[in-house]
1. Consider the structures P, Q: one of them gives -25000 for helix-only ellipticity at 222 nm (-39500 (n - 2.57) for each DSSP H run of 4 or more, over all residues; to 500) as calculated from the coordinates. Say which.
2. Out of P, Q, which one gives 2.7 for distance in nm of label points 7 Å out along Cα→Cβ at positions 13 and 29 as computed from the coordinates?
3. For structures P, Q, which has the highest computed value of mean count of other Cβ atoms within 10 Å over residues 61-68?
4. Which one of P, Q has relative contact order in percent (Cα under 8 Å, 6 or more apart), as calculated from the coordinates, equal to 26?
5. Computing distance in nm of label points 7 Å out along Cα→Cβ at positions 53 and 69 for each of P, Q, which one ends up highest?
6. Ranked by Kirkwood radius over Cα pairs in Å, which of P, Q sits at the highest value?
Structure P
Amino acid sequence: MVMNIEEKIELIKRNTTEIVNENKIKDFLKKGVVYCGYECSGEIHLGHLVTIIKLLDLQKAGIKVKVLLADWHTWLNQKGDWDFVNKQLKQWEKGMKAVGLKADFVKGTSYQQKPD
């Protein structure tokens with residue numbers, strides 16, 4: 001199903017509390033990329049669906065989705081050793097893909113300072 005611009009805007013606005021500048025949504029749809037970052041300090045769970053569902057809405061509206069899996073921050077915040085952190089990242093990506101998210105998954109260590 002192909003959505004028109006009004007349907008895309010309604011999908012983006014659905015289940016939101018506040019939109020800072022509604023006038024920019026049309027411009028955003030033309031060239032938009034949305035980013036959401038997660039510190040993967042524990043297992044992905046149902047509570048994360050709140051943001052994941054909105055990412056799915058944005059994806060359905062034709063916006064490119066990028067997800068930062070913040071392995072570096074998880075390790076810096078002493079939430080686990082590298083083995084734990086890497087296992088969590090794999091589970092998070094697997095869980096998000098399982099609900100249909102087709103995002104560009106980026107690990108923090110792919111561009112942030114290395115722990116060595």
Structure Q
Amino acid sequence: TVGDPETILLREILYVSFIAISGFGALGFYQVYKRLKNRKFVAFLGYAGFITTVFAMMPQNPDVITAPMDLVNDFRTVSLVGVSAFWLSVGLILGVLWQKIQPDRVKQSKFQ
């Protein structure tokens with residue numbers, strides 16, 4: 001395992017808690033989004049503020065980082081770029097497929 005074996009349970013609880021809070025927050029702000037008429041961007045800004053606050057309030061990892069900080073920061077930067085590129089690619093590909101297939105539209109049969 002990575003890190004102190006004594007803190008595995010704490011780190012798992014923190015991770016699952018953050019994911020759960022994020023998911024329930026997304027559901028809550030989706031309800032806000034549906035109720036807003038002309039200013040739907042407010043829900044996006046609200047969720048961004050909410051998740052930023054939750055992230056800032058989460059306790060720090062109790063494990064001491066023993067690797068050189070240059071290496072750790074480079075890894076974090078490359079990871080952020082890689083994950084961002086992945087999700088951007090997934091979003092673009094699914095968006096193109098959605099436009100091509102148009103599953104949200106009811107298609108009329110030629111034989112009616």
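What follows draws every value from the coordinates through simple rules; no lab data is involved. These numbers come from a predicted model, not from an experiment. Cβ atoms are built from the backbone, for glycine too; each structure is taken alone.
1. Going through each structure in turn, the value belongs to Q.
2. Q
3. Once mean count of other Cβ atoms within 10 Å over residues 61-68 is worked out for each structure, P has the highest.
4. Label of the originating structure: Q.
5. Largest calculated value belongs to Q.
6. Q
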